[in-house]
Structure P
Amino acid sequence: MNYDVSIARCESYDPQAVKNALIAALEPINGLDWVTPGMKIAVKANLMMQVKPEKAASVHPQVAVALCELLVERGANVVVGDSPGGPFAAGYLASIYSSTGMRAVTQTGAALNEDFSYIEVSNPDSVAAKEFQITNYLVEADAIIDLCKLKTHGLMAFTGACKNLFGAIPGMRKSEYHYRYPTHELFSNMLVDVCEWCKPRLSIADGVLAMEGNGPSGGTPRLMGAIMASYNPHALDLAAAHLMNMGIDDVPTLRAAYERGLIPQDVSELNAIGDLESFVIPDFKLTPKHDVKLWGSKNPAIAKVLSMLFASSPRIDLNRCVGCGECKTVCPAHAITVNDRRAKIDTAKCIRCFCCQEFCPKGIIRVHRPLPARLIDKMS
């Protein structure tokens with residue numbers, strides 16, 4: 001198993017600074033030596049939603065541009081794409097490409113994905129997801145490059161290379177996966193299943209501006225100054241989570257990857273190339289923890305009580321809600337209504353998938369941690 005993770009410093013999105021840092025991160029691991037003329041490469045970028053680059057919710061276009069330049073220089077045919085939480089359709093993706101600034105990659109000779117078909121996949125070797133759908137532009141590529149953004153995440157604590165490939169699932173179909181895989185353990189194993197099926201040839205992380213706090217869309221940009229690269233998406237995530245003071249016990253996808261032998265237990269066991277510790281941010285703000293093991297009782301009544309006491313849940317700031325209805329659209333449980341330009345969550349229907357928190361364009365839905373859970377934190 002390859003545990004190499006390379007990191008290079010990049011303090012801004014100045015085009016030359018980004019390209020130099022990307023080269024510096026790739027060279028120690030021979031990152032693009034496998035690219036040959038005529039190769040079809042799909043760059044799966046984290047584009048997330050209609051948001052400007054400076055919000056740090058999506059990969060910055062300059063990182064994508066620098067990568068595409070390096071690939072095109074080697075003669076590759078490059079397509080950049082994603083399937084965010086909305087409809088996987090031309091009109092919606094056109095607005096995403098424009099708002100995120102990703103249209104800039106076309107100036108390098110790369111293309112933006114305009115194939116909105118997908119295929120059904122059967123994968124009996126998976127741990128959780130035996131069957132799923134994959135967007136066709138990724139299927140038809142000779143190689144996939146996983147281009148992720150380093151952010152906190154309301155449901156999974158952290159989003160990086162592994163979580164980024166959830167965008168291989170087409171559009172709104174992702175919502176039903178929260179019903180299929182309702183626990184953190186099942187959902188994280190599904191994410192690892194999809195990542196392992198896609199088998200990204202290379203994973204690269206934009207951590208120049210990371211997102212802390214109410215991620216993955218409503219948090220605060222935080223200068224981390226890092227561009228990272230690895231052949232192992234889970235090793236990259238283990239190293240990146242460490243920069244935010246998290247490990248396998250904090251990030252469900254890391255725990256799932258570790259249990260499959262895809263990463264070591266601790267970041268110290270990685271082969272880190274570059275001064276990884278110099279990038280650690282001691283006061284990096286995280287989303288509230290999810291005490292997933294506390295309400296695992298097989299007794300439904302007990303489980304319900306424990307969930308009420310300890311389970312985190314989405315909480316809307318009604319004073320700032322504009323009633324746009326985006327949370328209602330993405331809610332797989334249909335637990336949200338909008339009246340008088342205010343959204344309301346039916347807590348009895350809520351499955352705590354945090355899709356509403358993830359896709360709120362105003363960032364005013366937060367992960368609320370109940371008082372009993374917070375008191376336990378103070379006593380531990």
Structure Q
Amino acid sequence: MIPFETAMQVALANVHRTGVEDVDLADAAGRVLALDVASDLDFPPFDKSSMDGFACRAQDLGQTLKVVETLPAGKMPTRAIGPGECARIMTGARVPEGADTVFMVEQSQAMADDSVRFTGTTTRSNLCRQAEDVRAGDVVLPAGTLLDPRHVAVLASVGVARPRVAARPRVAILATGDELVEPSDVPGPSQIRNSNGWQLAAQVTAAGGVPTYHGIARDEVGALGRLFRLAAATSDVVLLSGGVSMGDFDKVPDVLRDEGVRLLFDAVAMKPGKPTTFGVRDTLAVFGLPGNPVSTYVVFEVLVRPFLLAMMGHAWRPVRTVAPLARDVRRRSLDRDEWIPVVIGADGTAEAVDYHGSADFVALSRADGLTRVPAGTSFLAAGTSIQVQRLPW
């Protein structure tokens with residue numbers, strides 16, 4: 001049994017990067033940028049007004065000013081502003097030559113003969129200066145950025161209509177166990193529906209991968225081997241759930257060895273998820289995940305998700321919230337780090353979800369996040385500040 005950090009290091013040391021492809025802006029969110037993106041323009045590209053008002057020379061603010069032009073956004077000024085003059089200007093419009101300040105409509109008084117007077121006492125320039133945000137040639141998005149709608153706006157603004165992104169890893173998913181039936185089937189005596197396969201497919205999609213579900217593999221070496229070979233033939237990563245513990249019917253580690261997979265670890269000091277297995281064969285990565293759904297979910301989120309994102313060049317960081325515990329937390333198993341599902345209350349406190357172990361997927365579905373309690377820690381008192389890794393990530 002190795003520490004979780006060691007397991008993470010081992011896995012990330014065996015990442016093989018995916019290729020690259022160009023995608024439309026409409027499909028860019030959720031992808032990982034493969035190349036630095038530099039701006040082709042200054043931002044702002046010209047001096048512009050930050051509000052609706054009147055553009056003039058600051059030294060003329062005490063005078064009645066003649067309005068010589070109206071400038072909506074998108075219109076090029078036709079003349080410079082001279083002494084005693086101003087231009088009516090809208091937010092985002094280009095400031096005419098000669099003007100060095102804009103006073104707000106709310107600080108103006110209309111006069112006769114299309115003139116206006118400043119009625120305020122002080123004013124800022126209310127100008128956005130050319131290149132004050134970005135200069136042409138500046139890198140605005142580095143390679144490795146996991147693109148979200150904010151980044152799509154940046155890409156559009158700098159003229160990148162088809163960004164180059166990392167190809168999505170192809171992930172094969174196998175659920176193992178004689179007790180499993182598919183969700184559309186009615187379980188017989190001693191059977192349960194397969195939730196892990198579909199949960200993992202959804203998690204892979206959310207992490208940016210392309211899942212392929214290969215069905216249920218029975219607890220028999222030949223059947224497992226055949227299904228594994230089918231899955232591995234067209235995949236970058238294979239995920240198996242179940243069959244990795246120490247029981248008589250846990251065949252996955254032996255099958256992986258028979259198929260030429262070099263196992264790099266087969267137990268991690270984490271709860272849930274101790275029997276997690278990881279191995280490689282050439283550029284293929286294989287994760288053997290526990291069969292209980294909470295274990296499967298947690299191991300994917302804290303270990304497999306960062307692995308898949310690293311394949312695309314992104315260094316994953318979970319979203320964390322600091323919250324005080326609403327009540328005491330006591331633990332009995334102290335040899336492993338434990339990820340405990342918690343809910344965040346309306347008062348901002350965190351409370352451990354009342355659940356019955358790693359098979360209680362319904363309780364997990366009510367959690368807002370996970371808190372990690374280090375090995376050796378038996379007690380956390382109410383009021384203790386904890387870090388909560390928010391779900392979903």
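FYI, it's all coordinate maths here, none of it is from the lab. As the structure is a prediction and not an experimental result, all values here were calculated from the model. Cβ atoms are built from the backbone, for glycine too; each structure is taken alone.
In table form, for the structure just shown:
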read-out	value
Value 0.9, calculated as distance in nm of label points 7 Å out along Cα→Cβ at positions 16 and 280, assigned to which of P, Q	Q
Structure with the greatest value (metric FRET efficiency 1/(1 + (r/R0)^6) of positions 64 and 144 (r between Cβ atoms, R0 = 35 Å, to 0.05), set P, Q)	P
Ranking P, Q by FRET efficiency 1/(1 + (r/R0)^6) of positions 224 and 336 (r between Cβ atoms, R0 = 25 Å, to 0.05), the structure that comes out highest	Q
If helix-only ellipticity at 222 nm (-39500 (n - 2.57) for each DSSP H run of 4 or more, over all residues; to 500) is computed and equals -4500, the structure in P, Q	Q
Label whose coordinates, when distance in nm of label points 7 Å out along Cα→Cβ at positions 256 and 288 is calculated, return 0.6 (choices P, Q)	Q
Mean count of other Cβ atoms within 10 Å over residues 176-183 from the coordinates reads 15.1; which among P, Q	P
Among P, Q, structure where mean projected area of the Cα convex hull in nm² as derived comes to 26.6	Q
Which of P, Q leads on percent of Cα pairs over 19 Å apart, for residues 80-199 alone, largest value	Q
